[in-house]
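Multiple structures follow.
Just so you know, all these numbers are worked out from the coordinates, no wet-lab data involved. Fair warning: this is a prediction, and the values are worked out from it, not measured in the lab. Cβ atoms are built from the backbone, for glycine too; each structure is taken alone.
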Structure P
Amino acid sequence: MTKIERVMVAINFAKADRIPKGEFYLEDGFIAGLLDLKEGVTFRDQVEACERCGLDALAFSPSPFTASLPPDSGSRPEKAEVWQELKRWREQTDFFIFAIIDGPFQGTAKLFSSFTNYLLAIAQGDPAIPELVKEGVATNIELGLKALALGAHGIIIADDIAYNGGTFISPKTLRLNFFPGLREQVEVLQRAQAPVFFHADGDLKAVLNDIVSLGINGLHSLDFSSLAEIADVRKATAHKVCLMGGYDLSWFEEETRKDKALRLLEVAAQGGGYIFGSSAGIISDRQSPQKVMDVYRFVGSYDE
């Protein structure tokens, strides 16, 4: 089974030859430690590190500057430049390639001088917010469609609407001002025959049903405080939404790291519809290569 087939099988809740694995990317410091490199990390090194970890899926972002500009901005660079790294990996490797684009909430936040000012503008009912959201949604769709045209297999809409204590703004405000634009992004990109995942860190329980009702194909991060909460998410999304992530970066350093992986798989992978990975999506140079490989090898040998 190819990497692409393995990921698509998980998305469609069918039986794969093994649990697929995916991260957004591996940082160069981690790769250097994993491969014992004495010089800089090359593209070939990046590919080898991903292969050693047994990854099936990777994700690529456009430049933040380009992604945050409205559609008619005259100073914007050509979009073909934005996805060059994605295009290279698509053409020269066999990984399942996700393109990461902003969602309405996260994309609009980038237009403000600070996140605090953004939240204040929302709270005060700034009349500019709806138009900024509309422009952002158009930009995000355009970027996503360009990525798919260049060969991306799927889309991850990154919209960090929450933290550990819940959503940054009320669920009511999200439903009124942001979820309609999010739904538009999902529906337009799915019409291009691409699976669309939603990514957000933090506690999404208050709006989980809203997110599922958007018709997304997958949910990434699973940044919840306990495996019991992930079990609740699995129950709420069973046979509807593929889950991806859920392994806390701190668990790699624990002696029980493989036990934590086993418990996560028992919670999230039963019945299919799961892609193993960290909740952060990024394996950094702070992680021990040996300990990370312990976990990845264990997951690779797991039999549902």
Structure Q
Amino acid sequence: MKKILLLLFIAFFTAALMFAGGQGEDGKEKTLFLTMGTGSPGGVYYPLGGGMAVVIEKTVPGVRCAAESTGASVENSRLVGIGDTDMGMVMGSVAYKAVKGEDPFEKSYPLMSLFQMYPAPEHIITTAQSGIKSFADLKGKRISIDVPGSGCSAMAQAMLKEFGFDLEKDVKLADLTQSESVQALKDGVVDACFFNFAYPASAVMDIAATRDLVMIPIDKDFCDRLVKKYPYYVAVTIPAGTYPKVERDILCLGDSNVMVCNEDMPEDIAYSVVKAIYENVSVGQYALTNIHPIAAQLTPENAVNSPVPLHPGAKRYFDELK
């Protein structure tokens, strides 16, 4: 019994220190330890999160921050939701479902957004040889939509259904990985591919290096309808010139990528974290654009466009910029 009580005391004491700040009895400033869930070393989350952790630790007095490699969105939502991690990088659609307690989550989690990091547009890629020039032209075609259960696959199917396609009769879907999709499109095994990632993407550059790349935009009315139906999706425009021979802006449906925290994070801590990151996006010794070019999309305009509520501390910072 004594052992159980001791363990409970330690757990309570640790939780109490999680957001501890100020000064100790000796007058010295206490150290606040923050953790951040990122993703696998091969993705964007891991290096960008590592850079953010450095920014926080180096520019916020009395704070230490560690970025941790995790299973990304779903795992980060759970870790932050139960208080095992202070912050986490999460796809917007996953964060939305975590807050609502929808599949793949068994219950709702108390997540709030510190900021939207960047949107990941759904690239619809084909080649000039396919003859596909519009979304309607996908009818009857062989299309790769990524692996089952992926965010890309879910978005592709939502778009095709909303457009009016019967997924069993009107299109021939293939569940290929990104690398498999690239090769299949090059070889003519599929006519088009759906990819969900930030731009510019190496997979698209790979296709453009050997084939006449064609990117399929979606109509604004169609995009607006999808965003209204699926509040975790956002409209994203890929600027002209992002990819070779694509000389016009491409309107896409996108999924946001959000830095979430638990709703219990103190307002001053949230404010300080957000302020530190946004003051070190492209300038200074710890500029995040030196870590990954996607950091250039960390703008106040993107930041507040979140599918889950913005934390009061974050809102205070962005309101000050207006």
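Distance in nm of label points 7 Å out along Cα→Cβ at positions 159 and 183 computed as 1.1: which structure among P, Q?
P
-13000 is what came out when helix-only ellipticity at 222 nm (-39500 (n - 2.57) for each DSSP H run of 4 or more, over all residues; to 500) was calculated for one structure; which of P, Q is it?
Source structure: P.
For the read-out distance in nm of label points 7 Å out along Cα→Cβ at positions 231 and 279, a value of 1.6 was computed from one structure; give its label from P, Q.
For distance in nm of label points 7 Å out along Cα→Cβ at positions 231 and 279, the value 1.6 is produced by structure P.
Where is distance in nm of label points 7 Å out along Cα→Cβ at positions 215 and 239 largest, in which of P, Q?
P
When mean count of other Cβ atoms within 10 Å over residues 55-62 is compared over structures P, Q, which one is greatest?
Structure P comes out on top.
Between P, Q, which one scores greatest on Kirkwood radius over Cα pairs in Å?
Evaluating Kirkwood radius over Cα pairs in Å on every structure, the highest lands on Q.
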